[in-house]
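Each structure below is given as structure tokens.
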Structure P
Amino acid sequence: MSTATPLLTPRHVAVIGAGAGGLVAARELRREGHQVVVFERGEELGGSWVYTSEVESDPLGLDPNRKLIHSSLYNSLRTNLPRESMGFRDYPFRRKEEKGRDSRRFPSHGEVLMYLKDFAADFEISDLVRLKTEVVFAGVGEGGKWTVRSRSVERECVDEIYDAVVVCNGHYFQPRLPNIPGINAWPGKQMHSHNYRTPEPFQDQVVVLIGGAASAVDISRDVATVAKEVHIAARSVEEDKLGKLPGHDNMWLHSMIDSVHEDGAVVFKDGNAVIADFIVHCTGYKYDFPFLETNSVVTVDDNRVGPLYKHVFPPALAPWLSFVGLPWKVAPFPLFELQSKWIAGVLSNRIALPSEEEMTKDIEAFYLSLEESGIPKRHTHNMGTGTADVQWDYNNWLADQCGVPAMEEWRRQMYMATSKNRLLRPETYRDEWDDDDIVQLAEHEFAKYQI
């Protein structure tokens with residue numbers, strides 16, 4: 001029986017997007033010996049962590065001809081995960097006491113951007129990134145190679161040939177909106193949270209905010225500092241929690257909106273109604289790959305990107321097309337890192353994928369399990385559904401494929417402790433916590449890494 005090491009094959013790989021996913025994908029691909037080019041349409045690396053006060057001309061994001069703004073950051077945003085569990089596994093997100101840095105455990109968005117720029121500098125990734133260069137087309141050409149067409153400020157469209165494409169363009173820039181009876185005749189103003197930056201536009205307004213996720217919680221508190229009233233409409237609210245929010249004079253929690261009317265009324269399913277000036281939709285985002293041409297091999301159907309084996313490879317195009325960063329309700333950076341290691345190893349022939357048929361059967365079984373559990377299609381990539389261990393089982397499966405140690409147990413414990421603390425102290429969890437013992441475990445782990 002042969003024990004020969006497989007011959008590793010270097011590939012020419014295009015990475016689309018220079019956010020956290022694209023940067024770590026570039027590092028892992030280059031570590032594996034591949035030749036990498038990263039395309040980034042923005043003026044700096046960092047992706048969704050690059051803040052701009054600029055907003056889109058259409059606050060709802062419906063106009064297909066609007067100028068797209070990639071960032072969805074609001075000015076006051078702080079991470080909802082502690083820095084210890086946010087960072088890449090071998091590049092700890094350490095506190096830096098230098099001028100201009102945010103040393104808080106739950107830092108501002110600016111600190112995350114600086115961390116990503118430190119990562120790019122220390123691993124010399126910046127030289128691989130073409131800034132202000134947008135990919136307008138990526139599709140399979142002759143001989144199974146990929147044609148990538150890009151355009152930049154300096155030059156017109158250019159076609160280049162790659163062995164593989166890794167899609168890391170993020171999924172926090174195409175707003176997803178609910179269907180609300182009567183909304184077309186409702187006279188007030190509307191905005192999707194993608195275009196929220198500061199609370200000033202809501203001065204003395206009666207605001208209805210739709211959503212119950214992290215951004216909705218943050219934005220509702222932000223807006224309440226200047227608004228006359230803030231009414232939050234959320235799907236899964238226990239009946240005894242409805243009504244005025246404790247500790248706030250001008251915030252109320254409601255069930256979802258039932259309908260809206262020409263007189264400005266917003267009627268909730270709990271029977272209450274308010275005359276509102278503004279509706280803010282904190283209702284999430286749609287996956288969107290306008291540049292990608294796969295002849296319908298990969299589609300986005302009710303926010304399911306598929307078919308994808310383990311959220312990464314479409315069986316019919318594997319391993320030459322892959323996606324990093326589709327799962328949500330996760331600790332993102334370590335997950336991106338493991339997905340990227342897997343992709344890099346598969347492309348070099350160090351790691352073997354199952355056959356196309358086997359991958360397809362696995363996907364079908366996964367979709368069936370979601371259906372049987374009552375999980376809607378739009379939550380295919382949501383790892384916060386079902387058991388609490390979904391993302392950790394996934395991470396550990398990836399680690400096993402890559403031949404690296406399983407995810408550190410303290411990361412899971414810290415993630416769970418933070419989730420519990422967020423429920424216990426929704427207003428103050430970023431500044432009060434009870435898991436210093438887990439922080440010490442993390443710091444002990446970090447001592448192994450010198451960079």
Structure Q
Amino acid sequence: MNDKVFYRNLRKSYKMVARAKGVYLYDTEGKRYLDGCGGNTVVNVGYGVEEIIEAIYAQMKETSFAHTSRFTSKVQETLAEKIVQLSPKGMAKVYFLSGGSEATEAALKMARQFHLETGNSQKYKIVSRWQSYHGNTIGALSMSGRSLRRKNYIPFLLDFPHIVPSYCYRCPLHKEYGTCGIECAYELERVIKQEGPENISAFISEPVGGSSLAGVYPPIEYYKIVREICDRYQVLMIMDEVMTGFGRTGRNFGIDHWGVVPDMIAVGKGMTSGYAPAGGLIVHEKVVNALLKGSGMFAHGHTFVGNPLTCAAALAVQTYIEKHDLITQSERGGELLMRKLKEALDSDIVGDIRGKGLFIGVEFVKDRKTKEPFDREKKFADTFGDLAFEKGLHILSGFGNADGVSGDHILIAPPYIISEKEMDELVAILKETLSELERRL
């Protein structure tokens with residue numbers, strides 16, 4: 001390879017993207033790819049929306065940068081107001097960043113500062129769940145429970161506790177929903193007691209599993225129990241909605257399905273639909289007021305906090321979503337796509353199809369009855385994703401859902417604007433790919 005880009009995979013050959021429009025990307029050889037995962041759950045309004053491009057250009061003509069140590073901007077304030085209006089009741093302010101890992105890292109630090117300001121200086125540990133992913137920075141990776149992502153960096157990681165995921169298809173506690181007493185939620189209380197409540201700062205989770213658990217979500221009782229436990233032990237509740245925020249699950253935020261209000265929501269990806277790098281932390285008035293009554297400052301910052309161009313892109317995207325009622329479209333489109341997938345992918349090697357809105361996971365198994373996963377050496381999901389891509393469909397493939405190493409899945413998360421005809425194309429390629437791999441087995 002002659003170019004000087006340090007690619008994530010130095011041995012891989014990448015297609016050169018030439019342009020994109022709607023739900024499709026085109027390479028320099030003229031081949032078209034349906035974006036079946038929204039560029040890793042980023043693209044929600046589709047590619048090439050002129051009014052969003054114009055809004056970014058208009059902001060660029062005014063100013064493309066103003067450091068927030070001295071300046072604010074009208075577009076930042078307008079965007080913050082809009083996001084707070086979309087958020088659960090009690091969320092009060094938004095801290096703007098450049099990506100999801102920055103957002104979860106900021107949540108870790110803000111939780112720590114909250115406890116310092118309120119006289120609980122010993123609280124610093126964050127509890128999270130195994131098979132979760134909260135970002136690539138050291139703090140975010142310490143909170144993550146994705147074993148293979150953590151493996152190389154274990155000497156650097158903070159000693160944070162993890163609990164089992166709420167994963168009914170493969171219940172880690174070997175229970176059945178209906179008679180389980182939602183023990184997976186009470187695992188949080190057990191760990192808080194074990195570690196000492198005086199040491200636990202916050203609990204972080206994804207409302208619907210993303211790249212690690214692809215569409216897995218807990219029972220309706222789960223987050224109510226978690227909220228009560230957090231309140232009982234003065235533990236903050238952080239929702240990682242970097243993937244699920246801004247309509248991806250058919251609600252403004254994924255946690256809205258459970259009717260529970262968290263203390264912080266980390267966001268990114270769909271905030272700008274990929275028109276600019278973005279992240280943010282939505283903060284409850286309880287946390288804001290603690291800082292206001294204390295130091296009055298958040299001891300944290302980045303160069304591009306509140307960047308006007310990013311805020312302009314985000315405001316234009318959120319305005320477009322509202323104008324075209326795309327969150328309703330995500331909900332209805334997700335229901336339709338789920339039905340089509342369950343009908344088309346009825347196979348002995350498809351164990352589970354689950355998700356909310358246009359955020360759907362398909363889990364592959366060696367044996368449907370026993371739920372035995374494929375051996376990791378087989379790299380089934382990787383092969384599935386590569387073959388689908390050859391056929392003109394971009395999806396996100398992953399592994400490790402069963403036990404941290406084994407288990408194969410794909411994540412389907414197309415832009416909210418996807419039509420039924422485009423869904424049929426997506427499903428047809430998935431079905432063709434599955435049939436071809438079944439024959440190879």
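Table for the structure above
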{"read-out": "Parent structure of the calculated result 0.96, given that Cα Rg over 2.2 N^0.38 Å is the read-out and P, Q the choices", "value": "Q"}
{"read-out": "Given -8000 for helix-only ellipticity at 222 nm (-39500 (n - 2.57) for each DSSP H run of 4 or more, over all residues; to 500), calculated: source structure among P, Q", "value": "P"}
{"read-out": "Mean count of other Cβ atoms within 10 Å over residues 305-312 from the coordinates reads 20.5; which among P, Q", "value": "P"}
{"read-out": "Structure responsible for 1.00, with FRET efficiency 1/(1 + (r/R0)^6) of positions 313 and 345 (r between Cβ atoms, R0 = 41 Å, to 0.05) calculated and labels P, Q on offer", "value": "P"}
{"read-out": "Relative contact order in percent (Cα under 8 Å, 6 or more apart) - structure with the largest value, from P, Q", "value": "Q"}
{"read-out": "Mean count of other Cβ atoms within 10 Å over residues 257-264 from the coordinates reads 15.8; which among P, Q", "value": "P"}
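Each value in this text was obtained by applying a stated rule to the coordinates, not by laboratory testing. Computed from a predicted model, the values in this text were never measured in an experiment. Cβ atoms are built from the backbone, for glycine too; each structure is taken alone.
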